[in-house]
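A.B. asks: Below you'll find a set of structures to go through.
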Structure I
Amino acid sequence: MRPKSLNFEQLVKENRQELLNDKESISRIEMRLEKKQEVLVSKQRKEFEYKS
């Protein structure tokens, strides 16, 4: 929790850092999802080629 004695500039700085941290977390999650999607597509292609 944030202390209530922060001034406006400190709050802005803290909120900005939290947003940057969130953005980094979201980017990591997106990368993991993309990798999982690539693996899934690759498996599906192999299964299709095997059946053909």
Structure II
Amino acid sequence: MKIGKKTVKVFKMKNRKGFAALCDGNLTEGTTKAQAAERMKKALSRTSRLGAKKK
């Protein structure tokens, strides 16, 4: 799946309940695929906002 121009990989975790999303050095977890993707959306916006402040 894609969020903006970035590709997000969502997968089932073997040793835990739920799903994980991985993108651009961020890892999020959720009980459903949709929840993991939504949390990743927040994480990507947070990292882009913090990256813009540092420059």
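A.B. asks: Tell me which of I, II gives -31500 when you compute helix-only ellipticity at 222 nm (-39500 (n - 2.57) for each DSSP H run of 4 or more, over all residues; to 500). It would help to have the intermediate numbers written out before the result.
C.D. replies: Working: I: -31500; II: -14000.
Among I, II, the structure yielding -31500 for helix-only ellipticity at 222 nm (-39500 (n - 2.57) for each DSSP H run of 4 or more, over all residues; to 500) is I.
A.B. asks: Something else now. Using the calculated result 21.3, 68 for Rg and Dmax of the Cα atoms in Å, pick out the matching structure from I, II.
C.D. replies: This figure was derived from I.
None of the figures in this text is laboratory data; all of them are computed from the coordinates on show. Since this is a predicted model, take the numbers as computed values, not measurements.
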